[in-house]
Structure 1
Amino acid sequence: MTQGKLPTGWTLEEIRRVSGDREAVALDVDRSVKSVVTLERYAENERLHPEIVLGFRGLCLVKPVNDDDWYMGSLYEDGSIDCWSAYSDLHEALRGL
């Protein structure tokens, strides 16, 4: 899968510094993403439509289209993502990894 886009105002180096993961990457959004619990705006097993996906050693952060929150989840070998937590701020989400 091709490399994805970064959040506005952020560099990959900043994301790596704040998260503490020197291997963090921006991932392609062409993947299956769903909630596995009821999240702030999504029901259990509801599909999320990612605008941005950031990968961190088996975990990821997803910013869905038309949503300002960031969703944390598990990134599987097949590229799919199950989200189970939400953050209103990217910095907070990065520190929560």
Structure 2
Amino acid sequence: MLPEQSLSFEAEIWLYPGEKASWHFITVPTEVSRQIRFFAGKTNGFGSIRVRAQIVATRWETSLFPDKASGCYFLPVKAMVRKAERITTGDWVSVELSIV
């Protein structure tokens, strides 16, 4: 078993486009997405990868979802995280990810 891999990056929070959209995401940068793909190995349904994410002081577990068009992963940012850290669409944040 590989040791836990921790990856850090900065990115912008965006709102999923569409009618009545309420899902907020961060696009994991291309190079970080490549590293995740390498270290993750086997993926779950739809190519998702379980991760532990942290923004400022808030840590949570979720899944990254692949975007075939960009080759990057999308990190969903829950409402409780956005509220706790007072962040919203368009904000740039520092993210730390660990593959679970």
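Assorted remarks:
- For P(r) over Cα pairs in 5 Å bins from 0, in percent computed as 2, 13, 25, 27, 19, 10, 3, 1, 0, the structure of 1, 2 it came from: 2
- Structure responsible for 40, with relative contact order in percent (Cα under 8 Å, 6 or more apart) calculated and labels 1, 2 on offer: 2
- If distance in nm of label points 7 Å out along Cα→Cβ at positions 13 and 45 is computed and equals 4.6, the structure in 1, 2: 1
- For 0.6 (distance in nm of label points 7 Å out along Cα→Cβ at positions 5 and 29, calculated) the corresponding structure among 1, 2: 1
- In this comparison of 1, 2, the computed figure 48 for percent of Cα pairs over 14 Å apart, for residues 37-76 alone is attributed to 2.
Read-outs throughout are calculated quantities, based only on the coordinates presented, and are distinct from any laboratory measurement. Predicted model, so just to flag it, every value in this text is computed and none were measured. Cβ atoms are built from the backbone, for glycine too; each structure is taken alone.
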